[in-house]
Structure 1
């Protein structure tokens, strides 16, 4: 393609002091101060003649993946407020008409009401606008500009865990204009020493080679393969498959949500049963409810349905976990191979009387930004003193209690609180302040994750975050650099039809992720029995089980079989991914769903097939992709219900018929090249 990534300047644009400045016109408006190159990392520093504005651009090339990225930082290095900084576009560029005729814009929508629904649109006046403050609820800041034929395409991402906007417009000349904006409508004068930044902006170019065509790959396959490989190799902080175990449904007590019913006495029987039944559990999951409420009260699931909601103290409830009891639990489990992850929610503060948090725990009222709900606030991590208090409390909990993995949730939309912070700043300084609170808050949030992970690295703990925000609310690229979504959506705890729908779509963009077993797992006090259909629909990099382990009717043979099967197929979860059936909606239950994970280096893979509850078809013909048409492959069913078959790659690619006699059935078939 004509636009060469990293070779034509940074496609940034902004307005400063009334002048529009672009990446190409930097030298006309600002003076180059320094440029440094360390391997594939590049840093350039520019200064404005007013003596205030300093622009630093960090960029990085990934030559093995044909990818490139950058982030821009604006700092006031002067002694007085800067000129007005506004109209900041992290990306503002055109893809040439000669290569964009017939282009399509493809991707998926966000979590919540869209539930990762795919789309394919002509890039003509398309705009996505995330306004509420959690980056991947509603919309999804990853895009595939598929240019078609020999022109390949571009994978694009906006890495920012807050508000963002992306637009694609096709001009009269046929060129596609792409604009990406983070921290929406930033319009401010910077105070001395203040720094704001853009999103992390990434570009990955992909093509469809002759070898790809011979293996039956489409341009969409080439995009998915290139993107997943870059995500696994260069972005997501772990690819190790893990099994989680939740005890919150096994306490014998009402459990409104999270781990509200758990305490120092409830875990032993559950964990002992897991050991007795020889179940794998890499991590025990302690969810919400382990902390004091804002007034120092014990959080009891009996007295208030949502008491776990009362966050802010970041202090272990010694009524539930007296003395050193939690540390004794985590140490004991670790000796038997099970680490502990714990749920935190440091940003959302829920208190009827926020003064109680200051009086009892030291969280000052001045750090809290109201959301507009009478008892809900955002802790302003852009305030250094609030940041220090928050980090110290989290690390103290993890250190004193032997917590191995930090899980973070975020259960409200912060945009109204950020607007309040901007108004407060403007009143105090007399300066335009739109967007500053969000920018500083989220810089603090990303720094919080970095500091927690640095602590974990020093202490030999898990060096990734479990990223959650009411399920799938923070899966942007900056967040995925530090964390993985152990639970990709809260809605994914409802039906298997939805789970299959999500896997078909989400897997193409975020390779390393997980879900929670149980069609009724959203009602944690409701009995539920696992079967193989549900289990096989849940085989992802992160596999979770959470049951009433002491229930004598629990099908432990099925649970053991599911973990054994998951271990067999898990080596392929970070490999190439090919959806083999059309995407179906979360409500559709009358179709087949199938996909293939395939490792081109080893020429083998695993095929997963699902005949849904109301599907009338016993037979489904599938065209496998990614194979060598001249090679011979063995198909081996994990259930050994039929003899292994030896079939040519060409035949499998032309179409092969698979059979499942019963609805609500699932098959796992290993595809292995035979070396002749």
Structure 2
């Protein structure tokens, strides 16, 4: 066993220091482990159970997990940023190690045994390798776990692991396959009423008139209208009635103060014309250097939707002065705080419980659906209220990922390598979660709504938003980021998987390929010449070997491979991706390879699954996805107007983990492959076409335009 390197507690444990917030022994041979992180399809609960089982020395099957419940589990904020294992796992590991130590210390003192002779095997205390008559459950009642964690416990050596580092079946799949009530959409509460909201077209819009008779006309059952300020909802005992009435109700409400949108605002280039909040991260730019060559290129990405497989849903009930909410929000505690502010309820009168929902990896409509249900529930005490958004509503009113324009500037030395680098970014915010007043749709519609929050983005300490991964990992002598935050966007923007990293890595890695071509160098060799980080070099070399990379492959043949690399947030997992494409009138994906270094990997199968999923989702963003606008808001409100990658278009994907059992900190892997995939597709397409596409998505129309002008 090795002693924990420092007694400074990691953030998750420092914020929730009582050990009984993490571990309990409710009955014989049973252990309850609690986490503030939630399952949103990434397999995190499986990996966290493995961490707990390993450090407690107990069979994983004995562990019952509780997650995302404001009355039961620690407050770990949002499940986001690829931090569940990298941050949350560290906190859980230390908590379990200390619980184990406290029980062993109690056994040693109570039974006059030497602590160094004691160990644990599947919950049974052993002495010199032989089982005793004592176990966790016979001793736990005598150990006070309400004490504060200290971080003093010795952690199990990686070489002694028997659970971590091995594939484990997903703890959440069996219930899903057997049809148990896992998803929020399937939650049936006795006496529940079904609600649909007639959505405020934009912030500050107000209801001018409502034709209630027209709304009720044709309803095949009882229906109520709930209005509070500019918040208007249809409520019915029968969901079909609520759905039918809501489908036509919007046409019977007249609004004042609707601000029209121009379709031109959907183009990323529109950002360049807007007022911005500017800052420079790094040394200020200098003037042209004599004898050196300055080059630049500009890349863009349109607005992108979460495109969750099912619309958002929530259930709420307000009874005896207490509000209870069930939601698929990624942050039950921040949502609880937001509901408290919005409804002016004491936080102690609100309980929020997570249930699984459609995967989205970011800020979709889940929090807003929960706020809808809560507003109606408070106005209809004692009645459970179930709100399920319609598909059109999900696309039209969820926050979307901001469009972005990124210009990469480089000053090249005599060998054609950058001596100075600037990443210049124009973007709206990627931070709109309900952490501040005015972030929830329902809140904006209530009487006396709060003013819009001051524009801001995710700070660099948390990886940045629009600036995420804008700092290349390459060995450039001088580099900086120039960030233009656009405060006034035509639609609501917030976080989506990777935040600004996708567009930034696409720009940086596309430009690196262009610089390699300019220098007459191979793409792989050029990258390696700029990198001293050995782990970065290793994933690039590994993926090149996996795909049988050949330098000097011909250009313009309609088929090619492209490579790209990044380390997510420059502190999470490393990933290098190669994609092979065939291009005729459109880009078709043939194969994709990925090599990733995520430090110590808890569940290899789960990590590979995340990297594969990131590749597929990023491919869809790169080739297909863009939110379209019209005068009244978002125009792309169904799968025809917002196409995504089809199963038939998914390439063969191969993923390898580099040194997954190394005694190194675990690194977040969930968002590592997205940016490199987008850039690898762009680089492959450029080689296949003989001309480069710098704007996402790379649709058939853009390919044809490039061929005609190239």
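Just so you know, all these numbers are worked out from the coordinates, no wet-lab data involved. Given the structure is predicted, the values throughout are model-derived calculations rather than measurements. Cβ atoms are built from the backbone, for glycine too; each structure is taken alone.
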(Q) I have 2.0 for distance in nm of label points 7 Å out along Cα→Cβ at positions 255 and 319, calculated from one of the structures 1, 2. Which structure is it? (A) 1
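Starting from the value 30.7: which structure in 1, 2 was mean projected area of the Cα convex hull in nm² calculated from?
Numbers: 1: 30.7; 2: 32.8.
Going through each structure in turn, the value belongs to 1.
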Q. Can you tell which of 1, 2 yields 0.05 when FRET efficiency 1/(1 + (r/R0)^6) of positions 239 and 543 (r between Cβ atoms, R0 = 30 Å, to 0.05) is derived from it?
A. 2
Q.
One of 1, 2 was used to compute distance in nm of label points 7 Å out along Cα→Cβ at positions 31 and 599, and the result was 5.7. Which label is that?
A. 1
Q.
Looking just at mean count of other Cβ atoms within 10 Å over residues 135-142, which of the labels 1, 2 belongs to the structure with the highest value?
A. 1
